[in-house]
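Colleague: So, here come the structures, one by one.
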Structure P
Amino acid sequence: MWKILDGEELERLRKRLFERYGITEIPYVIVKSGKRKYRATTKDASKIRIAQLVGIYVLKETPFGLMFSIEGTQLFGPLARKNVFEISSEIIEKWMRGEDLEVNSRNKLERGLVIVRSEDLYLGSGLYDGQRIRNLLPKSRKVVG
C-alpha cells in the first residue's frame, strides 16, 4: 500500500531534507510505502492507483534521521548543498566493499547521516560520528570478493 505525500506531510519532509542536506526542491512525486519508506515517482505513474507500488525506493526513516538509498543519493545527491562527502576514485572500491571511511577534522560535515560521492557518482549514505563515516550500504549491495 502506498500514499502520495501532500500538504503538511510533504512540507515536513521538505523541511527535513533542507535542514539536513540543503535540498531546496523535490522534483518528484513522493509516495510513502509502509511506515518508514519513501519512493520517488512521476506525476503520470502516481495516477496508476491500481499498482501495488510505484516509483523507486529513495529514503527511509531511521533513528538517525532520513537516510537515502543508493538510488536516492543518485536522484537527490546533485540537489544537496551540505553533508555530502567527496571521496577519491581510489577509495570507491573500499566504500563499496562496506568499509568505513576515516575523515580529517577540516571537513564541513555535521554529525549524522551524509551522502557519499565521488565526482558525479553517488554511492549511498553513511553515518558521520565526527571522526569516521560508518558505511550503511545494505549487505546485498556491497561488492564481495
Structure Q
Amino acid sequence: MLTTPHVLVGAAIGSQLPHAWQIVPLAAASHFVLDSIPHIQGYIEVEDLEKKEALFLLADAALAFGALFLLAKGLPNWEPIVLGGFSAVIPDFHHIYRVLFGPEKLSRYTKLHKKFHWKKNMPVLPGMATQILTIVLAIFVIIKFI
C-alpha cells in the first residue's frame, strides 16, 4: 500500500489511544493488515527504482506527512496522532536500510514483510479505491472521534 494510507491509519490509531505503549505496536501492526488488503502495490524493490518511481514515492511520503501534520495541527492530543502516523511506517524502514547498506541486509525480515503483501495484480480503479477509502475512513476517525 502507499505511504499515505499507512500514515493516516496509524494517526487514527494514535487519536484513539492514550499511551505510547499501545499506539506504537498497534500502528506498526496496522501496516501489515493494510498490506494484506487488495490494493495497487507500491514499489517494493527500492534498490532498482527509476527516477520517476523515486519521485512518486517522495510525493506520496510528502502527502502522507503533510496530511498528518495538517490533521494534528492545533489539536490538544497531537503527539499521539503524530506518533501513530510515524509508527505505522516503521515496518517499511528496511527499504532505506537496504539501499544504504546493501540488498542482502535484513533479507529475512524482507521475506517476512513480503508475505503480508497483496500478491495479485489489480486494475487501477479498484486498486486505488481501497487506498482512497482507507484514507477517508482514517481521516473520519481522526476528525470525528477526537
Structure R
Amino acid sequence: MKLYKCCFCGTTDPSKFEKGYKGKCASCRSKERRRNPEYREKQAAYYRQWYAENGLERSSGYQDAIILWQAAHPKAMKARWKVLNALRKGSLVRPLKCGMCGKTHCRINAHHPDYDFPYDVMWLCSSCHKKIHSHKNYEIKV
C-alpha cells in the first residue's frame, strides 16, 4: 500500500485522503475550497436558488413534526433520555463499530428493539439504523 503525505498538514493517515486526491488530505482540501471566492459564490448561488424553490419555512414544519412525534411516543422518548443520561454518566459506553456491519469511523446510534428495556440497545451506524426502520429483515452480526 502506497503511503501519501498531505503537503499542508503532513498527515499520512490513509483514511483522511479522498479517492483521486493524494496531494492533500480531505480537511485541507475543504479548507482550501472555503477560502476560494469562486467556490464560495457558487455555493451561495446554489443555496439562494434552493431557498427560492423550497422556502425558508421548511424547517418550521419539520420541527412541528418532531414535536408531534415526541408527544405521540412518550415511551420512546423516555428510553432515549435514559440512554443519553447513561452515556453522559459513563454507565453506558458507545462502541466504536456498528453491531450489524462492523463499520468504524462513523456515528454509532442506539436502536431500541423494545422500549420496555431502555438499556438494551443495538449500536448501529446510520445506514444500518435506516435499514432496521425500513422494516427489512437483516441478520445482526455480533
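Rule-based calculations on the coordinates, nothing more; no lab input. Only a predicted model underlies this, so the values are computations on that prediction, with no experimental measurement involved. Cβ atoms are built from the backbone, for glycine too; each structure is taken alone.
Colleague: Any idea which of P, Q, R comes out highest on distance in nm of label points 7 Å out along Cα→Cβ at positions 17 and 73?
Modeller: Structure R gives the largest value of distance in nm of label points 7 Å out along Cα→Cβ at positions 17 and 73 among P, Q, R.
Colleague: Can you tell which of P, Q, R yields 46 when relative contact order in percent (Cα under 8 Å, 6 or more apart) is derived from it?
Modeller: Derived from Q, not from the others.
Colleague: Next up: Quick check on the output: 47, 35, 27 is Cα extents along the principal axes in Å, derived from one of P, Q, R. Which one produced it?
Modeller: The read-out comes from structure P.
Colleague: Which of the displayed structures (P, Q, R) returns the greatest value of Cα Rg over 2.2 N^0.38 Å, for residues 41-96 alone on calculation?
Modeller: With respect to Cα Rg over 2.2 N^0.38 Å, for residues 41-96 alone, the highest-scoring structure among P, Q, R is R.
Colleague: Matching task: -15000 is the computed value of helix-only ellipticity at 222 nm (-39500 (n - 2.57) for each DSSP H run of 4 or more, over all residues; to 500). Pick the structure from P, Q, R.
Modeller: Going label by label, the one that fits is R.
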